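These are the structures, in structure tokens.
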Structure P
Amino acid sequence: MTHDAHGKSSGKRLIIFGAGYVGAEVARQAVARGLSVIAVTRNPTKATALREEGIDVVVAELTSGAWQQRIRGGADFVLNCVSSGGGGIEGYRQSYREGMGAILAWARSGGVAGTIVYTGSTSVYGQGGGARVDETSAADAPGERAGILRETESFLRANNGACTRWFVLRLAGIYGPGRHHLLEQVRSGEVAGRGDNRLNLIYRDDICAAIWAAFGAPSPVGNEIINLADDAAATKAEIATWLAERLGVPPPRFTGLPATGRREVTPDRVIVNAKARALLGWHPEYPTFREGYKKILSR
């Protein structure tokens, strides 16, 4: 059974920084659970859509400082699930590292937060060659982007009294409703990367479930880095062939080149989710790509 904040969270306060693909869904779920929710986003279009769903939204850049006077501190739960939003390496730095710094400064000055959850990335790992990667594996991926993600985690780990406890959830490749990049590639007949490399995935709703499990984890659980991936990393060729059969198209060819926006092909490895299961009582509703893509294709 998953530990979560459901049933114990009505009336509590949740501040969400980054109201994108994951953050917006957590905001919707939070309202349904009876929480008081404020979402912070720099995107006015997303803000309008969320307001139409009855969610309180503040439009601001995290590093501007303008939002800090509008949101009182002392929130029970804080979720940082920002994305880079373009802008190259400087945009990456502003969104992740500097954004985390701004959130922690707000929490320290306005009242200590309860639980802070940050959704990071398994891209901090550099292992390949089919290695099984758990949280004890070295987070030593090369490159500026991986370095910024590691620094962002370090800021939260240090936090200097900004929160009672924290969790870093390192996410594998996110997919789910409305996020059909691989499907579109299969339809086109050409898929980025290597067919023999394993693809580690996590369905959006399973991410949300893990976030709630972290918020609701019993004391003294906390101050942990946790991998989030499904139960069965499959090769890209296996996934693409399965999708092609269901789409009624020929199996695609693989380019051997990185996907758009990436500098290198994702290494072949298996992200292990055992800690999330053991520590949070979490288990994926979509344990393999088959369950997830069946859900997507049924819509």
Structure Q
Amino acid sequence: MIKTIGVIGAGQMGNGIAHVAALAEYDIKLLDVDKARIDKALATIGANMDRQVRREVIAAADAKAALKRIHTGLDYKIFKDCDIVIECASEDEDLKREILQQLGPSLRDDALIASNTSSISITRLATVTDRPERFIGMHFMNPVPMMQLVELIRGLATSEETYEVARELAESLGKTVAMAEDFPAFIVNRVLLPMINEAVYTLYEGVGNVKAIDTALKLGANHPMGPLELADFIGLDTCLAVMQVLYEGLADSKYRPCPLLVKYVEAGWLGRKSGRGFYDYSGDEPVPTR
């Protein structure tokens, strides 16, 4: 039975998972390499819970109690009593492998490990752990407090017991589970990211400008966000990383990342988090950059 959850990475996904799990009355151990990032994450969680209180989604007392359940640290030893640890590092396989290798010695023998990767092979990541049968993919959607889905991905060695515990955990957080096979990018990003990449190609080839493309998809396909606006929200570096996983993993030219997407990432124009992507976020309202 899961009582204490570890989260590696205090960024957008990590603080979102910590947020929903603390509200579900789990004890949280949140780790990052940088105390400033942890402080920022706690401020973000507090602000997001305050927003939920104002909207009467949660009670003020529940928010206060949830914040007290989140404990932070800079050392893997913080995870010694965790029942499961969820890795939420950037979508970089080398980084994730390094983290997973370092994590094992700090855990109880019966603890589970999950990766929040949105595209990387669970089977391959499991091989660097000391417990591949206790390793699983739990791909939460962003923003975690609002999105209802968790993709569960079994690696080749993942046990049935690990899958059932992860499924029960996801459902206890109020999420709906979709089971995906361990193929590049799983289900959501296998469908979503090629659409975003094609929108970037549409911009690159001059078929439409940023505003026209986003307006067309919002009104023509009833999407809540246009694909370029969504790319900025996800992070253009993450979009590119997923497309590279698809392109390299499936060896199909239809997954080739658009050169314009590559150029934006090389320029450091990563979307909302950097203040500029397909939109410029420096003013009161986002302004298209093309």
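A short reminder: the numbers here are calculations on the coordinates, not readings from a lab. What you are looking at is a predicted structure, and each value in this text was computed from that prediction instead of being measured. Cβ atoms are built from the backbone, for glycine too; each structure is taken alone.
A value of 13 was computed for relative contact order in percent (Cα under 8 Å, 6 or more apart); which of P, Q is the source structure? Considering all the candidates, the number was obtained from Q. Figure out for me which of the structures P, Q the number 1.00 belongs to, where FRET efficiency 1/(1 + (r/R0)^6) of positions 86 and 262 (r between Cβ atoms, R0 = 35 Å, to 0.05) was derived from the coordinates. Computed on structure P.
Here FRET efficiency 1/(1 + (r/R0)^6) of positions 110 and 206 (r between Cβ atoms, R0 = 30 Å, to 0.05) was derived from just one of the structures P, Q, and that gives 0.40; the source is P. Source structure of the calculated read-out (distance in nm of label points 7 Å out along Cα→Cβ at positions 22 and 174, 1.5) within P, Q: Q.
Between structures P, Q, the greatest calculated value of distance in nm of label points 7 Å out along Cα→Cβ at positions 78 and 278 is seen in Q. When helix-only ellipticity at 222 nm (-39500 (n - 2.57) for each DSSP H run of 4 or more, over all residues; to 500) is computed for each of P, Q, which one produces -10000? Of the structures listed, the value fits P.
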